[in-house]
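There are structures below to look over.
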Structure I
């Protein structure tokens with residue numbers, strides 16, 4: 001039986017509260033996602049701070065356990081994996097984090113960051129083979145080994161440090177990389193290089209990526225699918241081009257409209273005023289969570305909207321799309 005590479009089934013994550021999840025903070029609610037094993041994809045999770053993006057990454061990496069739902073890798077539920085399956089999972093699922101400096105120990109040259117995973121997983125039989133694998137990985141991300149090996153993290157640029165992290169992931173021959181805001185702390189002039197490296201992971205090496213960002217411009221540039229999160233719920237999901245060019249949820253429309261365009265005839269409107277109650281944790285999660293900010297709120301918005309599939313292919317959790325097509329699911333409340 002062929003399983004998906006990754007399945008996230010109705011995953012919910014509460015922080016705090018009691019055993020019945022009362023009084024806590026809902027970071028993620030009934031989230032579902034699948035990544036096929038036979039086709040490498042870049043799937044983007046987008047949303048503002050506090051939407052649940054990083055919580056999802058930590059859940060998939062096994063750093064925290066969900067309070068509801070299941071996460072499966074190759075058909076195996078993460079907490080139920082054997083020791084051998086867990087080791088394979090740790091090798092095949094890698095992470096690239098936001099800060100390209102924090103992953104380094106400043107007391108060691110960058111060689112150590114690259115050598116340790118080879119040694120930990122027994123991927124090189126001797127130092128000569130390890131050196132050959134490290135040099136090949138560096139070249140694959142556009143770095144000259146003789147210019148970076150032997151140097152300390154502070155002697156490298158942010159773009160070089162981030163590409164070395166990508167090279168480290170390549171050494172382990174992963175199937176999936178979780179990239180959490182990988183270019184947000186990189187100079188704009190270097191972002192294109194890092195994004196091209198990420199695309200090559202899919203196109204050249206057959207590696208799928210879960211790309212986590214608040215930047216829809218970069219999401220549009222590299223991703224196949226796009227999930228837009230708001231307060232832990234999926235507002236909209238679909239093909240990345242369709243979601244960004246024809247957004248159907250008012251929140252997605254707001255995000256897309258906030259992208260500055262290099263067009264003097266269409267000046268950027270500027271800051272968006274957010275109601276005070278939307279800057280704090282929402283305790284009452286009945287109905288649509290965006291209704292207080294939505295200019296198109298309906299009386300039906302006091303009920304949680306199901307996911308409606310619209311003509312352009314997206315699934316949209318908004319009652320405005322009720323007439324577009326039959327819903328794919330039923331309201332939770």
Structure II
């Protein structure tokens with residue numbers, strides 16, 4: 001048990017959590033929307049501090065992060081719980097449950113760092129559920145990771161209030177934000193949230209100098225409108241940069257959307273072309289076999305720079321000192337020794 005950050009005590013032993021936009025008011029003995037922050041006698045506690053349900057070494061490309069230390073391994077950790085309730089969630093067995101319903105084991109922050117180093121990883125990834133729900137543990141671990149020479153990365157839904165976001169992002173080196181759709185209706189109906197806080201989190205991280213990549217899972221009939229995808233891409237270029245990598249992933253029937261059909265490869269290809277036409281330089285397709293759509297090419301000379309396998313393996317990389325090895329054009333990202341290139 002660890003007392004939570006970002007809350008206030010109200011009357012009659014109620015508390016209000018200010019970690020995320022839900023702003024849950026929680027009665028004594030109850031938990032917030034995320035299932036893992038509990039009010040005990042007017043104090044809010046994280047009931048998942050140090051209670052990991054998974055810890056494993058992954059290719060960094062699996063997050064997916066394609067322009068951040070390619071070819072390295074990242075030590076991925078998660079607890080139970082999440083502050084969104086996506087009907088398409090692939091990790092619902094842990095994200096939609098509390099720690100008492102999931103097999104967990106106790107680990108201290110320094111042990112996570114030690115395990116990551118022992119596994120040969122160059123970074124720690126806070127992932128699989130929304131990691132902000134184990135904010136206190138993530139923050140403590142991230143600080144120790146940096147002291148030990150490791151990088152910190154998140155895979156996040158971005159549903160976080162500005163103050164905790166800014167405090168956390170100071171200790172993050174890269175974040176892949178799951179931008180689920182470019183419409184508030186989708187967020188309300190499919191996720192139990194709103195889009196505006198997500199967009200603000202993405203902009204905050206980018207402005208703070210965190211390396212940002214985005215992923216959108218394309219679901220048939222729900223968010224596969226090319227008009228909406230174009231709108232999303234135009235927002236990325238206008239509010240962030242045309243250099244932001246955007247990943248489109250193929251949906252397969254799962255969880256509460258198991259009645260839908262898989263996304264067609266043609267729809268993914270249309271999304272790819274829409275994004276490129278909107279001016280985005282680095283667009284990738286995931287969960288599908290496509291010729292070259294997972295590789296990185298130089299936007300100036302067109303030569304292939306990073307050749308990836310379908311299963312997150314790195315075949316070859318021709319980026320040297322953050323530049324194309326053919327024409328010397330700058331390639332944005334974090335490459336050799338974790339140093340950011342072409343930082344705005």
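Any idea which of I, II comes out highest on FRET efficiency 1/(1 + (r/R0)^6) of positions 238 and 310 (r between Cβ atoms, R0 = 30 Å, to 0.05)?
Comparing I, II, the top value of FRET efficiency 1/(1 + (r/R0)^6) of positions 238 and 310 (r between Cβ atoms, R0 = 30 Å, to 0.05) belongs to I.
Using Cα Rg over 2.2 N^0.38 Å, single out the structure from I, II with the greatest value.
I
When relative contact order in percent (Cα under 8 Å, 6 or more apart) is computed for each of I, II, which one produces 13?
Derived from the structure labelled II.
With helix-only ellipticity at 222 nm (-39500 (n - 2.57) for each DSSP H run of 4 or more, over all residues; to 500) derived from the coordinates and found to be -8500, which of I, II does the value describe?
Of the structures listed, the value fits I.
Read the figures in this text as sums done on the coordinates, not as results from a lab. Please read these numbers as outputs of a predicted model, since none were measured by experiment. Cβ atoms are built from the backbone, for glycine too; each structure is taken alone.
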